[in-house]
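Quick note: the coordinates plus some simple rules give every number you see, no bench work behind them. Since we're looking at a predicted model, the values are computed, not measured.
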Structure 1
């Protein structure tokens, strides 16, 4: 798989392709412009054949990180690409000494919940009415970025 996908920092020129995936994947998609302020070192895209096929946008403050948006084009799902994007940024956060990462996921999105749980995330709260189209609660999932037994 290493030869099939190239993970790299996201750039402004990628945002139209990112937004196209966003529209295919989410019921309440972000615009290309929404991603612009998030173009920081931990914003990643995955390329296959010169085309953007996945992305991860995040932010960090103090000793915590937040996954803001992660998606893979439908035709590239189940190839380990989402895992690779997330593991790449988690490795960076660990190197910088961050302690914890969290994210929100739709309460009805059981496949995403299973994906994150397989990567060590666990439930830590609920944000009532977090999503608007359609209206739905978000589950907050959290993962420690430190070794077992340390928090």
Structure 2
């Protein structure tokens, strides 16, 4: 038999973009391109231990008022990227950032799944459009609708 050796090189450390994500305003800035979309779009920000952005990825594109989201799609890339935390975000095409009952349900399910995987769900930020009285985004962590732990 003839055996050949193959050398495979794997990076030990992935270079992060060193983009800190410390608050909902940072998320809104990084995801400002979602603000004027006509369809809901659900994204995940994968973060390292210092809450620097590793990557942002699209999970689903929905319709005008809904987006199909499942834990396996949300966490798949975060696991591959070796993320220790994620922030999920989606837009409301209406511009109104008020969370729906489905937004709350999905967030609670993702928090539970993240606890099993040891990947913390740090926040769920809803992107809308700024008005005279609102900044154009809403942090579900800050509203207290879900217990992020």
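Summary of values
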read-out	value
Structures 1, 2, by relative contact order in percent (Cα under 8 Å, 6 or more apart): label with the highest value	2
For Rg and Dmax of the Cα atoms in Å computed as 15.0, 42, the structure of 1, 2 it came from	1
